[in-house]
Structure I
Amino acid sequence: MDARQQAHINELTEQLRTAEYMSKKLREELAQAQTQMKAERATLRDQRLKEAQAWKAGTELMRVSHKVSQARLSLLLDAERRSVLSGQDSVMRERLARIQRDYKLVLFQQREDELEERVVELQEALEAEREERAKGDQEYEGLREKYGAVLAKHGKMKGKLTTLLVKSAELHRDLEKSETKRGQLEVCL
């Protein structure tokens with residue numbers, strides 16, 4: 001009977017060691033998951049900052065191009081006013097103004113085409129960033145679910161450990177009682 005109890009105690013001790021090892025392992029996994037989540041959060045923040053900078057640069061480019069367009073239109077208007085006011089060589093000046101206007105319109109149209117292409121590129125980049133952000137959000141949610149599962153598993157293991165500790169304490173008390181009884185029986189015999 002002594003050997004059986006000792007074997008049972010050894011088995012419970014082994015289970016206790018296993019539970020402590022699993023608890024330590026789960027704590028390490030939890031710490032690793034938290035570190036990874038912090039790193040991904042920092043990465044997402046950096047991506048958002050880069051996206052904001054890209055938007056700022058794009059809007060600045062559009063603002064500058066608008067100012068250039070306004071300046072070009074202003075130059076056209078001034079050229080037309082000079083041609084009306086000059087009176088001399090009015091036909092020549094009108095022809096020159098028309099040529100200048102056509103040239104500037106062609107440049108304006110070319111710039112407008114370039115800007116439209118740039119807008120399309122920016123929209124595509126924005127869409128790609130949105131897709132990347134959605135992917136990042138999905139990964140973040142996956143990590144949150146894993147973190148919750150690890151926490152739940154850790155709670156279960158902690159409960160099992162507590163139960164094993166209580167059982168071990170009861171077995172130790174039972175062992176001490178049986179040894180006391182055995183000692184009393186030996187004294188009586």
Structure II
Amino acid sequence: MLALSEESMREQNIVDMSSWESWQRDYRFGVILVMPPPHVAAPIDALRQAHDPKSHAICSAHISVSDPLHRELTDDAQKEIRELLWTVEPFEVQYDKPTASTRHPGVTCPVGPQERFDELKRVLHQASVFEGAVSSRRAIRAHMTIAEFLTVEDSLRICADLVNTTPRGSFRCDRLEYIVPDTTFRFHRRETFFLGIHR
């Protein structure tokens with residue numbers, strides 16, 4: 001089998017963004033986040049599909065951690081991120097019942113401990129792929145989104161319907177996932193980064 005040249009491999013990573021909205025282009029190099037285990041993700045994904053199919057189609061249940069990458073994730077960049085994340089110990093994530101705001105649209109499940117997510121963000125964003133402008137979303141508190149492409153009124157209504165039936169719980173966070181979008185702006189897992197000791 002012939003080995004691909006560096007140029008050929010770069011061409012394979014080029015995504016046609018002609019149909020993307022302007023905000024979506026910031027995510028062309030992907031993003032790094034927490035994807036909960038299946039037993040946690042399944043009920044959240046069912047709610048996402050029911051109440052915000054557009055958001056659900058883009059990405060399954062997750063907790064945002066990183067800014068969008070500013071450049072391609074090379075082998076050297078992966079190595080740098082792995083070495084950074086080995087310094088962060090795995091931790092228990094608690095997730096709560098859905099909430100909604102009277103000021104901003106969206107229904108989310110708060111997650112914590114916030115200080116552990118803050119530490120995770122601080123360490124991860126030392127990587128060179130994040131050099132440059134800081135995303136305004138970095139300061140948003142950790143959460144799992146149920147619905148976002150809707151009105152404030154619909155957000156409050158959906159939250160009221162779900163607050164007494166959506167379970168709260170916890171899971172162990174010991175890894176992050178690197179995901180990238182395809183030409184239809186649907187995200188797919190590309191790489192896994194483990195927390196804690198060298199694996």
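Taken together, the values in this text are just the output of simple stated rules run on the coordinates, not laboratory data. Keep in mind it's a predicted model, so treat the numbers as computed, not measured. Cβ atoms are built from the backbone, for glycine too; each structure is taken alone.
Using helix-only ellipticity at 222 nm (-39500 (n - 2.57) for each DSSP H run of 4 or more, over all residues; to 500) as the calculated read-out, with -9000 as its value, let me know the right label among I, II.
II
Once FRET efficiency 1/(1 + (r/R0)^6) of positions 50 and 170 (r between Cβ atoms, R0 = 30 Å, to 0.05) is calculated for every structure in I, II, which label goes with the largest value?
Structure II gives the largest value of FRET efficiency 1/(1 + (r/R0)^6) of positions 50 and 170 (r between Cβ atoms, R0 = 30 Å, to 0.05) among I, II.
Comparing distance in nm of label points 7 Å out along Cα→Cβ at positions 18 and 66 across I, II, which structure shows the greatest value?
For this comparison of distance in nm of label points 7 Å out along Cα→Cβ at positions 18 and 66, the top structure is I.
On FRET efficiency 1/(1 + (r/R0)^6) of positions 58 and 162 (r between Cβ atoms, R0 = 41 Å, to 0.05), which of the structures labelled I, II is highest?
Top value of FRET efficiency 1/(1 + (r/R0)^6) of positions 58 and 162 (r between Cβ atoms, R0 = 41 Å, to 0.05), among I, II, belongs to structure II.
One of I, II was used to calculate mean count of other Cβ atoms within 10 Å over residues 42-49, giving 17.4; which?
Source structure for this number: II.
A value of 90, 11, 8 was derived for semi-axes √(5λ) of the Cα gyration tensor in Å; which structure in I, II was it taken from?
Only one of I, II returns 90, 11, 8 for semi-axes √(5λ) of the Cα gyration tensor in Å, namely I.
With relative contact order in percent (Cα under 8 Å, 6 or more apart) derived from the coordinates and found to be 51, which of I, II does the value describe?
Label of the originating structure: I.
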